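K.L.:
See the structures that follow.
Read-outs: derived from the displayed coordinates by stated rules, not from any lab. Note that the coordinates shown come from a computational prediction; the quantities given were computed from them, not determined experimentally. Cβ atoms are built from the backbone, for glycine too; each structure is taken alone.
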Structure P
Amino acid sequence: MTTTVDPLVFGRRVRHYRKRKGMTLDDLGAAVSKPAPYLSMVENGKREPKLSLMNSLSTALGVSVAELVSPDAPTHRAQLEIAVERAQLDPAYRGLGLALLKPSVKVPDVALEHIVRLYEELRGRDAAASFTREEARAVNAELREEMRDRGNYFGELEKVAGEAVAGIGYEGQGAMSKGDINALASLFGFKMIRTPDVPAAARSVTDMRNRRIYVPARDQVDPARARSVVLQTLGHFALGHQEPANFAEFLRQRVETNYFAGAVLMPQIAAVPFLSQAKEERNISVEDIKDHFYVSYEMAAHRFTNLATEHLGIPTHFVRSDEQGIIWKAYENNGVPFPMNSVGAIEGQRLCREWGTRQAFVSDSRYTIHYQYTDAGGETFWCATFVEEDREPPHAITTGVRFEHSKWFRGWDTERRTSSDCPDGDCCRLPSDALATKWSGEMWSSVAPNSHVLAAMPVETIPGVDLVEIYEFLENQEERVYDRN
């Protein structure tokens, strides 16, 4: 029994009941036949109590043994004292070189609260620092490999999404309406509320107590993207997600909720016939998917990769990158030679300037669709790239296929063609001999700071938001609801 008792908590509970009974250590010692110094060590968690002592203390203090061995601190003050004592045992805390602090009665509660909060922050940062950028990228590479093996098609997620759309009576009649989105929210027991007060760091905030999902007002976010935000939020509940315990879980949940949102907004029962008809007409276009289902171009491109291999027999690739060619997201199952680092990570790597996803930024088709063939890695790939100018910075969204599959797509007849030998320096990463000779030693460039991190993936910690800000937001929203009622 003694092995299940926390000495620190037990000691604080003994002290609490002793003082409540108005007894001194000497008084209690006389009642249980133990010297006061011994009991002081028990109360400070320095000695583990034996069963016989527990029974004696129970009788002397007038409480049950169950009350004495409860795992809960008896008061908020006792909880703080225990937390401070445990913190000082941590090697991370000891590494600060601070003198031992005894949480005596002279130390106010607020001081203990500060110490506990600072220690929690210290532990959080240590845990975050232990998860390096390379580890994050390695986790992402493992998940991408699974996606590649499955052709980016997840039948179990399609099933959940299909049941959801069937639950509101959707039969493949085109884009989801506002009423459909509200019905989906109701299906999972939530009400969707638009408000301009959603904290900037959050895409949405879910009030689990009152079953409300708050999303930014229409004038703050593109309506098509707002619909995906709602579905991504609902995806967590539809798929039974719990709070992620590590970065790998966080990443998988993010992939799954994005997939769920796409599978609901572009359900198989509607998207597959739509794409099959387009293939028959040799006129597949991500832009048509976007317009037909009223989603963002990126979401339409993602959804195309979900269905292209499984239902159309077309291996494909997808990449989102910025004007500098830095990859933020990528997927392939057609052998396109994406640049990667030593652990197989693609995010954060720079694309060759000859690729369509970079050529689109300087193309006369920057504001439409840039079609291009690129010879790379001994193969020829066709791609279609759309620059999303409303992002900051602007991003290029590219989908592509091998040459033999280009015939199914609008834009297959483009005359644009480039050749990439990257990662060889002679391709695009080194200047020509003539330029190097002319300008070497005659140039100074002030480098603009990059607004992006080295990868599109979160790097130091699992991404989150300021809990104070979120809680205050929910409190304000709840008060507004009460006022309206």
Structure Q
Amino acid sequence: MTALHEHTALELHQMLQRGDVSPVELAEHYLARVERLDAEVGAFATVTPEAAIERARHVAANVPKTAPLWGLPLADKDLHQRAGVPARFGSRAFTDFVPDASDELVQAVDAAGAVSLGKSQTPEFGLPSYTEGVGVAPTRNPWNLALGAGGSSGGAAAAVASGMLPFAPGSDGGGSIRIPAASCGLVGVKPSRGRVPAGSGLAGLAGLSVAGPLARTVADAALLLDGLIAPTGYPAAHRFAMRAPGDDGPFLGAAIRGEGRFQVGVMTDSPWDDAYDIVIAPEAHAALEHGIELLDGLGHGVEAVAPAPEPGYPEAFRTIWQAGAATIPVDGEPEALLEPLTRWLLLRGRAVPARRLAEALAWLAGFEERTIRRFASFDAVLTPALALTPRPIGWYDPDDGERNFAQQVEFTPFTSFVNVAGLPAITVPISETGDGLPMGVQLIGRPGGEATLFALAAQLERRARRSRRHPELW
């Protein structure tokens, strides 16, 4: 008999609906996986087995089966607060913090009928693109434990890739869903700004950070995104989300059908090119070329996007990133507990003059308009998901903030500008390196164009035939 974790989230959802498995049985199975594997992988910041079983029993007895995520296990990213569960934000400065109330995103997954098994690991305050904190074991890539899982939703990615969860929510302010998803061979979705009511990005500085899914298949990612958007079902709860005509979900249908022929642009330049030495590794080039070949074979129109240098982007984005770190609620003596990169960002951010911050925000607003116009003739734009292969544990300089920031840019130059532009994007694994590491591509959509991205990604997934591959520790 096929073990429960071998099934996709969509298959598990169907089994739950039929009564082939109960929420309690499913929670117990995945908790056993966590107990067996997580000491090696380091995906969880906190595991809550008693609360998970109690929650599963509550869902089975009291939550209608029509809830879109009914009985499905997941974990909250440790940037999101759940009442009564430690919320450390990846930081030693919050080791003993236990919130009294749950964040809106946590409330949304509960309303959708999901069962949380605990908190997934994140780097300090979600700032870096890797998940390796001081004083805690690093989160490792299940495909090769000597490599990192990416960040900042690294714990979520490692848990899903290793079969400790069927899928997981994450957050993405500069690539924090897509980077770990691409590193761990998963599908990662950054929704349009405003798409997910509980993680819209609209309230944040420059509107960068949004909530979205990490999953092993395109359909599973769509299933979770639908649950995050409308936890009690369409269309009423959807009224608070950004909508595009003819593309207002649910998205699971688009992901399952995978229909349509589209015009796809291909982009290999990035707005970081004038300030950093961006080199696309041969493995990333090969994945991109394979993506082009697959799209061409599927009958899509594929053409290059003309380069458009943006020399002002690096300074404007750095200003916003540092200014965002300035709001971290740590002052006085507790600052000494912060990791060097966080402290560098915080101190730089608190020194940013108001005029420079206003100028950076205005510049990025103009960049958003230019980017949308640049992509307007395409239904989607294809880029490498990452410029390099997944990085070894310890590769990032922990002490030199400037060097560390440069390393992050060199690893992932194709993600942050999508957040600035507020566009949707999806990463999908389509190939592998000679050592068996998964490599993927990123598809960027029009504003509100998630349905097109799911359709294209589903076609790539089917043609690449990689969705059932698993790491050796599986």
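K.L.:
For the read-out relative contact order in percent (Cα under 8 Å, 6 or more apart), a value of 17 was computed from one structure; give its label from P, Q. Mind showing how you got there, number by number?
P.N.:
Values: P: 12; Q: 17.
Corresponding structure: Q.
K.L.:
Compute distance in nm of label points 7 Å out along Cα→Cβ at positions 10 and 418 for each of P, Q and report the one that scores greatest. Could you put the intermediate results ahead of the total?
P.N.:
Numbers: P: 7.2; Q: 2.0.
Evaluating distance in nm of label points 7 Å out along Cα→Cβ at positions 10 and 418 on every structure, the highest lands on P.
K.L.:
For which of the structures P, Q does the calculation of semi-axes √(5λ) of the Cα gyration tensor in Å return 58, 30, 20? Write out the running numbers ahead of the final one.
P.N.:
Details: P: 58, 30, 20; Q: 30, 27, 21.
Label of the originating structure: P.
K.L.:
Oh, and also: Have a look at P, Q and say which one yields -11500 for helix-only ellipticity at 222 nm (-39500 (n - 2.57) for each DSSP H run of 4 or more, over all residues; to 500), as calculated.
P.N.:
Numbers: P: -14500; Q: -11500.
Value -11500 for helix-only ellipticity at 222 nm (-39500 (n - 2.57) for each DSSP H run of 4 or more, over all residues; to 500) corresponds to Q out of P, Q.
K.L.:
When Cα extents along the principal axes in Å, for residues 250-353 alone is computed for each of P, Q, which one produces 60, 37, 27? Could you put the intermediate results ahead of the total?
P.N.:
Values: P: 41, 32, 24; Q: 60, 37, 27.
Corresponding structure: Q.
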